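I've put the structures underneath this note.
Every number here is computed from the coordinates shown, using simple stated rules; none is lab data. Computed from a predicted model, the values in this text were never measured in an experiment.
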Structure P
Amino acid sequence: MKKKASRPSVIVNRRARFDYELGEDLVVGLSLNGREVRAARQGHVQLRGAYVTIRDEELWLNNASFSIVNNEKGTHGAPTVDSSVRKLLAKRKQIDHLADSKKQGMTIIPTKLLTEGRFIKLVIALGKGKKNWDKRQTIKKRDLERESRR
């Protein structure tokens with residue numbers, strides 16, 4: 001009997017924790033088409049370098065890469081990686097709160113893509129960019145903790 005291939009139920013943006021000091025999390029929905037949903041369920045999504053903007057009082061996900069599988073005949077040479085802008089679904093109060101935080105210099109970063117259950121959700125967080133010396137301190141602290149565990 002063949003073993004079913006395990007699919008990741010959570011896709012994590014590990015680089016976000018390193019590049020930003022993250023604050024509160026918020027779970028929002030995504031507006032996707034069928035091929036994008038299939039790519040997300042199979043774990044073919046890259047969140048590195050992705051960010052969220054606010055345009056016309058709506059949230060938009062930019063620079064997230066979905067590896068699309070083309071099933072149609074005659075689409076030879078069609079792009080397989082789709083980095084187009086996608087709409088995020090959130091409540092008005094949440095969008096207003098994020099807009100206020102963005103005016104104060106915060107950045108909205110996607111941290112996780114949740115594919116478990118019926119809907120695909122995105123966890124976004126408010127973050128403030130780290131400087132190079134902050135990143136070096138983070139690396140040093142991580143190395144010290146690793147050494148102490150040994």
Structure Q
Amino acid sequence: MLLPRLLEPVFRHLFHVHARTTRGLTLGVRGLVTNADGAVLLVKHTYMPGWYMPGGGVERGETAEEALLRELVEEAGVEAEGGVRLISIHANHGLFRGDHVLVYRIERWRPCKATSVGEIEAVGWFAPDALPEDTTKATRRRIEEALGGAPAHPHW
């Protein structure tokens with residue numbers, strides 16, 4: 001179990017390098033999951049600092065919604081019930097020119113077993129006004145846009 005956790009960041013980095021050199025456009029998804037108390041679900045990865053909304057890349061042959069549903073189960077142990085709602089689209093040119101991120105809202109869900117091995121360090125629920133200090137700036141902005149009424153910014 002320890003060896004995959006140690007090697008995962010290396011393999012993920014190599015995948016990102018490969019994707020950036022072979023694809024003109026990449027697409028990612030993030031899910032804003034809320035519970036009955038209004039808390040938001042965040043994950044902390046083993047290979048990069050900070051807290052994020054669960055999500056990841058859309059793979060060849062899958063829709064953005066399918067990718068989101070897969071990532072929610074893998075990273076956070078959440079199965080969406082009913083539909084998910086697209087709330088914003090952002091250019092993520094700071095990470096990779098040609099990268100875009102779709103943000104979805106998930107209000108109805110049920111817990112399940114998370115399937116990711118070695119990718120997620122922690123999963124937590126946080127009040128939108130009491131996010132962990134190391135929550136990424138983009139994550140904070142997306143939460144404020146979705147829950148606080150701020151206009152959606154076109155850039156991640």
Structure R
Amino acid sequence: MHETTPPTAITNELHRIAEAMDAADYETLRSLLAHASLIDGKSGREFSRGGEAAVEHFASIVLTHPDGTWRTRHVTTNAIIEFDDEGASCRSVYTVFQQTHRLRLQPILSGRYHDRFSTISGAWRLVERRYFVDLVGDLDEHLTITLKS
């Protein structure tokens with residue numbers, strides 16, 4: 001693996017997580033989220049802690065389609081990374097696009113991530129992600145739960 005600067009390493013982690021989600025690659029997600037707590041940004045309720053719990057959470061609420069993926073494209077933009085004595089924070093915007101046999105390609109969800117990163121065994125790792133949902137479209141082909149903005 002090529003060495004990268006801390007901001008690049010953090011944005012690479014953001015994109016690796018999005019890539020694994022789109023592929024429904026639960027093994028990679030388990031590894032990438034091994035140290036992470038996933039939290040509802042509005043209520044403060046923790047969804048999961050650690051990679052195994054994160055995978056169980058996603059598998060319980062996200063539909064996997066016949067091709068083995070979620071039929072989504074998670075696009076993470078506008079990353080603002082700030083460093084402090086404990087690691088780094090990163091605020092970013094996510095937009096989820098989806099296309100299925102029933103649904104034309106369209107944005108289905110957009111919101112914000114408020115993330116915390118720490119160096120663990122020499123690598124920048126996600127340790128906390130707070131999800132904020134801002135805009136909700138047609139989630140019938142994506143989630144088994146109802147989201148509100």
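Listing for the model above:
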quantity	calculated
Comparison of P, Q, R - label where relative contact order in percent (Cα under 8 Å, 6 or more apart) is highest	P
For Rg and Dmax of the Cα atoms in Å computed as 17.9, 58, the structure of P, Q, R it came from	P
